[in-house]
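Peer 1: So, here's a batch of structures to check.
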Structure 1
Amino acid sequence: MGSLTQLKLPVIDISVKNLNSTSSSWITKCSDVIRALEEYGCFIAMYDGVSHELHDAIFFASQDLFDLPTEVKVQNTSHTPSHGYVGQEPVVPLYEGLGIENATTAEGVERFTKLMWPSGNQTFCGSALMFAKAVAELDQTVMKMVAKSYGIEEHYKSLLGSTTYLLRFIKYLSPRDKKRNLGIVPHTDKSFMSILHQREVKGLEIKTKDGEWIEVDPSPGSFIVMAGDACMAWTNGRIESPCHRVMMQGNEERFSLGLFTFIRDLEIQIPRELVNEDHPLQFKAFDNYKYIHYYYTDEGKRSKCPIKSYCGI
């Protein structure tokens, strides 16, 4: 299983009230973010854009959603693999997840809500849209910091116009025993960026570059900001997407939320500024959604590093 280390992920305060992109503390924060992403592929952000009330409301909405009958939940389908309902899978029997595509738009959230609750559910709809928008702001702040640090602001601006968000509601059943059970298999995300928000119950583990597993504590107000494979290619391998898994133990169910960023209808080009003698070009331009489909082919599943086998040089 790999041993758990006492290492802790870097914690960076990205509070809206303290952020001013013209201040010197902004520059310091940018370098903290880059250092964490280059070393671990992720970090813990303390973020005040989601109030305690919204935190409670979104997890209440999540329970409401998972309480629906399975025949309702399976209607959450998508053309993109793993964007819709996933559950009752023999490989990960404890896992269940649903996804709202275009989650920062009223249309996207309303379409999903109508599918689950044909007679409407204003509370769910309002909480989901508000949460997705608040977390998308955190994503964009972090990406501005990355772009600033690497001197590629113009490149990021072009991606921003093609950014779309998937909000996933995730539930893990309790294994009801003392042993550690696999909640989700070790994987890297196929997204550009992922932001995870957990409630109370531990389980998420991140693998370091030297093969140790770090357990992530779900403290209130904390969000795990994680690079996806698309970000790894875009930064020409400077930031690597971290391998992570969920291990379940004991008799508590675990709820978490993930906001996943994808780049739609735009070929992602690797910025010239990130290619030099020390960092020769590692990836060709690629399409984020075609890459997701590739990952679910036999070749993609077999690959040790799917993004490299898809568009690596």
Structure 2
Amino acid sequence: MSLVRRLARAREAGILVMLVLFSLVVGLIEPRFLSGETVRIVLLAIPLIMVAAMGEMMVLLARHVDLSIGSILGFSAIAAGMVFRDHPEWPLFIGFAVAILSGAALGFVNGLIVTLFRLPSIIVTLGTLSLYRGLLFILSGSKQIDPNDIPEPIIRMAQTSPFGIPWIVIIAFAVALATWLFLTFTQVGRQIYAIGSNPGAAPLRGIRVVPVTILVFTLSGALAGLAGIIYAARFGYVNPGITGVGFEFTVIAAVVIGGVSINGGIGSVAGTMLGVLFLGAVQVALPILGVSGFWQNAIYGGIILIALVIDRTVRAGGIRGLLARGTA
């Protein structure tokens, strides 16, 4: 077994242990956290993050970052909501298509700018974060998509399904499965890892870096668009001023906690799913423990910093290796 695989498995096990310990500690403080109702609430909290996290994970694996996914989610949700509101007679799949395709188009623009002008993705997507948010207000006229404009079948996606599990949960895990199959069994999936591991050597191995890079940004945008539909189903409205705001922070936190390296080339779907579950548990635990929602971003920031320190320490070969690098 390769060192990378052993490392990935060890980190996933560590995330699982962290999730279990966190749940036990919160359960000891507040026993109702371990109830079946809390599990249901956590399951409803994770689909939105998980779908977008799969796209962000692929971007990070290719040694890039997408900070615009919150704005893409908002734009796609508004675009689909306007279809539902203005054309209630149209089939629902048209709204889904509008959300996913508009997200893919915005993601494609991100990838095109990054590759065409060879600019750092963090700078490009920081700019498009604001650009897409502005376009969102222009498209919507700063008007909210009200609950009565969201079709009832969309709302029911967050409530039930023939299997007793809400459709949005099923969709989220289906997206995770499809992402795993794509990364594991397709040539492009393996190329994404290769690009992130060594961008300079990737072209020498016959990998077309530009198309693959554009693809990962496009997929990230498409999944953020799908997350826009899940948002409408989960909350029953779409407000241009708040939908997706700060969402990228939550998604990146989940992916980094899940063991995906910010230096690219290392990470897994299983680890990302565990990171999402951990953040979902944190989201639900804070109100139960009486912690103010204003502390949530601060907690996410602290978790990201801890995860980054762990990532850097592991890559340096432990504390001694990290100290050796610092004094070199």
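Laboratory data are not the source of any read-out in this text; all were calculated from the coordinates shown. This one's a predicted model, so the numbers in the text were calculated from it and none came from an experiment. Cβ atoms are built from the backbone, for glycine too; each structure is taken alone.
Peer 1: Quick one: helix-only ellipticity at 222 nm (-39500 (n - 2.57) for each DSSP H run of 4 or more, over all residues; to 500) came out at -10500 when computed from one of 1, 2, so which one is it?
Peer 2: Computing helix-only ellipticity at 222 nm (-39500 (n - 2.57) for each DSSP H run of 4 or more, over all residues; to 500) on every structure in 1, 2 gives -10500 only for 1.
Peer 1: Computing mean count of other Cβ atoms within 10 Å over residues 64-71 for each of 1, 2, which one ends up highest?
Peer 2: 2
Peer 1: Taking relative contact order in percent (Cα under 8 Å, 6 or more apart) for each of 1, 2, which is largest?
Peer 2: Checked 1, 2; max of relative contact order in percent (Cα under 8 Å, 6 or more apart) sits with 2.
Peer 1: Further question on the same structure: Of the structures labelled 1, 2, one was used to calculate mean count of other Cβ atoms within 10 Å over residues 48-55, giving 30.6. Name it.
Peer 2: 2
Peer 1: For volume of the Cα convex hull per residue in Å³, for residues 120-215 alone, which structure out of 1, 2 has the highest calculated value?
Peer 2: Biggest value here belongs to 1.
Peer 1: Also: Of the structures labelled 1, 2, one was used to calculate Rg/Rh (Cα atoms, Kirkwood Rh), giving 0.97. Name it.
Peer 2: 2
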